[in-house]
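Pasting the structures here.
The numbers here are math on the coordinates, done by the rules we state, and not lab data. Model, not experiment: these values are computed from the prediction. Cβ atoms are built from the backbone, for glycine too; each structure is taken alone.
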Structure P
């Protein structure tokens, strides 16, 4: 009798888990709440599940997502999730992408990402050119000379590291087939937009669903 009760409890638990998984799968539909990319984009670390947030510093919706939704979600990521930021490089947005990569090249992006967002959102017309950002970098311990040096061309191709990063970002944006931000890319296979998902909170829910799906696939492949 006791063994029967244990077996019944295990069967009930399994049924509940299956029900939850089935419910999530039916709730978030491919083609409606997220899109599958026709050609997967190579990720930075194949052993992990990559999540990329594509953003623009001049985008108020990106700012809201960054401030009100991303921090708590990012804290919840397990070790197998590789979260990355990618600035969009659409026409008129390249300067902000350059500044992001400059901060990254100088090892300052973690402390400056929020500061750049705050500054640009607070006075969007003030920050249009590279020179406009010198003061922000100086506040974070980077001299004007150090800041401007990262934009200098070098090597056989006579192209700066920042130009290379911007080009790579542009190539990824095209491969992701993005037309707007903010957007989330899960493991180089799926893209999630605010409108498709139905809001910021749902973007995260859809991403979590896809992360779990990719985790199951990685586990099965081992």
Structure Q
């Protein structure tokens, strides 16, 4: 899965802040990065596993999700091009294991910095250390916004918001009730009842494995409600 070190101009386009790292230690560590290619629908990391690399996503998307004791799943966040994984950073900083799993939703290309090199960066490279903490802060803020939504927003408003996001390019959304439930951390039956209500209002229509948005304005109004 690993290839030879990627030339800096290829992945610095996704992470322009890395160009500002001019200390010798930081440049040496960046040169140790390897290209990692992961096919779609592959487990990138799993709960309980040791973190072996700091990944910088160049292309593709990784979905990070957690399984509760009750058996219910929830999507915590996605990591896309130009981003790093907040959970991976946490594991490397705390020398802890993963508490969630990461699945590649598409083919993924990433730059992988080995865990030992990451620890070296934290100790010897001020430039890389600033980059790592800046990226960590951005991703952590996004995760906190998700927790705020779960704690304080109504589920029907969150469902409307998610449908609008998924249907931003087309009113036809290829997704199952179960997949939507995982996205929102709810039960399939609950999501099914809400979609039935949406359909009765004329906002959406549902088919097997697909939802079609009929009234985007009504969903926008609901999504804006607290």
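One of P, Q was used to compute Rg/Rh (Cα atoms, Kirkwood Rh), and the answer was 1.08. Which one was it?
Going label by label, the one that fits is P.
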**Message:** One of P, Q was used to compute mean projected area of the Cα convex hull in nm², for residues 109-172 alone, and the result was 5.3. Which label is that?
**Reply:** P
**Asked** Which one of P, Q has distance in nm of label points 7 Å out along Cα→Cβ at positions 85 and 197, as calculated from the coordinates, equal to 3.6?
**Response** Q
**Structure responsible for 21, with relative contact order in percent (Cα under 8 Å, 6 or more apart) calculated and labels P, Q on offer** = Q
**Message:** Tell me which structure, out of P, Q, gives 19.0 once mean count of other Cβ atoms within 10 Å over residues 29-36 is calculated.
**Reply:** Q
**Prompt:** Looking at structures P, Q, which one was helix-only ellipticity at 222 nm (-39500 (n - 2.57) for each DSSP H run of 4 or more, over all residues; to 500) calculated from, given that it came out as -13500?
**Reply:** Q
**Per distance in nm of label points 7 Å out along Cα→Cβ at positions 165 and 181, the highest-valued of structures P, Q** = Q
